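In what follows, structures are represented as structure tokens.
Read the figures in this text as sums done on the coordinates, not as results from a lab. It should be emphasised that the depicted structure is a prediction, and the values quoted were computed from it without experimental measurement. Cβ atoms are built from the backbone, for glycine too; each structure is taken alone.
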Structure P
Amino acid sequence: MTISTAAQSAEPKSNARFMWSHYSHLIALGFGSGLSPIMPGTSGTLFGWVTFVMISQRWPDIFTPLTWGIIIIIGFAIGVGACDRTGRDLGVSDHGSMVWDEIIAFWLVLILIMPASFSTQLWAFFWFRFFDMVKPPPIQHFDRYIKGGFGVMWDDIVAAFYTLLIFALWQVI
């Protein structure tokens, strides 16, 4: 066995079979968007963006900001459990394929900037991904020290807060 093969076998794998093995995995992996081999967090955020826009446009009278707010609160709570279970099953508390945190946090950004043009939504996407990847303080602290499902979900909520802070500053300037 070569070193690269040993490293690959030690790395936990998430795939479609794993995703379908438990409903928590399906949710935590963003209904498959987290299985992207390239930048799964970005894929999960894109999934969140597309689903938010499609659902909001299809049923605007039902999916109001209040409804989305309730969905986000419930989705956060469900995400804590789903990400906790999925992290334990993968053996990595915040595995890269778990993207429910990005989806919920980006929905939060979108309800607070809507109505917004495509370019504004694109900037929101850019800033959210920036803060989620760079993890400026205190995001890095939360990511490092708060484990389990709550930790997975919480650091992305803080990235959403930073994104919204940029938009608030943009409005003032």
Structure Q
Amino acid sequence: MGGLLALSKGIDAVSKIVGLVGEYLVLLCALISAFNAMSRYLFNASSNGWLEIQWYLFAYVVLLGASYTLRNNGHVRVDLIYGNVSPTKRLIIDIFGLIVFLLPVTAYLTWACWPFFYSSFIDGEMSLNAGGLIRWPVKILLVLGFGLLFLQGISELIKRIGALSGHIQVDTTYEKPLQ
């Protein structure tokens, strides 16, 4: 179990770094948006490239930030049962959800997105907009995002199994959203 927990810590570290980069990219996206708006209204000059780079940065934040969110237990749950059961049962529910839903779906989506990226890369696909950007960098984010989410799912599975076997403690606290 020690080797698996070390693997889990490594995956968690990668997700943390990717998530922290994403936090700064939100700021960068806001600055680019402000710059683009000012240049358009003050100087009557704009570029589709600036709009597309915002889209690319947002794609990074969402697609690669999903693993960071999972790592920090910040994802959305359907709380029909989870909030009302013991921590041990929460671990079992998490393991079930990871094995039956998250891991198969993210593995499939990683595999399915590869040809989408690869053909764009090989063809040198460009945006059809004037001043637009190359498309493959944003398409690789699909592969990387789903792949990293799959790996983070493996990490979470290892941690849940480690917690059930008494090797580590996992916080399964869940706060219901305020409505």
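A value of 2.8 was derived for distance in nm of label points 7 Å out along Cα→Cβ at positions 118 and 158; which structure in P, Q was it taken from? Before the final figure, lay out each step's value.
Numbers: P: 3.5; Q: 2.8.
Computing distance in nm of label points 7 Å out along Cα→Cβ at positions 118 and 158 on every structure in P, Q gives 2.8 only for Q.
May I pose another question? Tell me which structure, out of P, Q, gives 2.5 once distance in nm of label points 7 Å out along Cα→Cβ at positions 30 and 150 is calculated. Each step should come with its number before you reach the end.
Numbers: P: 2.5; Q: 3.5.
Of the structures listed, the value fits P.
Right, here's the next one. Upon calculation of P(r) over Cα pairs in 10 Å bins from 0, in percent from the atomic coordinates, which of the structures P, Q produces 9, 28, 30, 19, 11, 3, 0? Mind showing how you got there, number by number?
Values: P: 10, 38, 35, 13, 3, 1; Q: 9, 28, 30, 19, 11, 3, 0.
The structure behind it is Q.
If distance in nm of label points 7 Å out along Cα→Cβ at positions 54 and 142 is computed to be 2.3, which of P, Q is the source? Mind dumping the intermediate values first?
Numbers: P: 2.8; Q: 2.3.
This value belongs to structure Q.
Moving to a separate point now. From which structure (P, Q) was distance in nm of label points 7 Å out along Cα→Cβ at positions 70 and 94 calculated, if the value obtained is 3.1? List each step's numbers first, then the result.
Details: P: 3.1; Q: 1.3.
Source structure for this number: P.
I've got another one for you. Can you tell which of P, Q yields 2.0 when distance in nm of label points 7 Å out along Cα→Cβ at positions 14 and 38 is derived from it? Kindly include the intermediate steps, with their values, before the conclusion.
Working: P: 2.0; Q: 3.9.
It must be structure P, since only it matches.
Tell me which structure, out of P, Q, gives 1.2 once distance in nm of label points 7 Å out along Cα→Cβ at positions 22 and 86 is calculated. Please list the in-between numbers first.
On the way: P: 1.2; Q: 3.4.
Of the options listed, only P reproduces it.
Sticking with this structure for a sec: Determine which structure produced the value 33 for relative contact order in percent (Cα under 8 Å, 6 or more apart), calculated from the coordinates; the candidates are P, Q. Don't jump to the answer; show the numbers that get you there.
Working: P: 26; Q: 33.
It must be structure Q, since only it matches.
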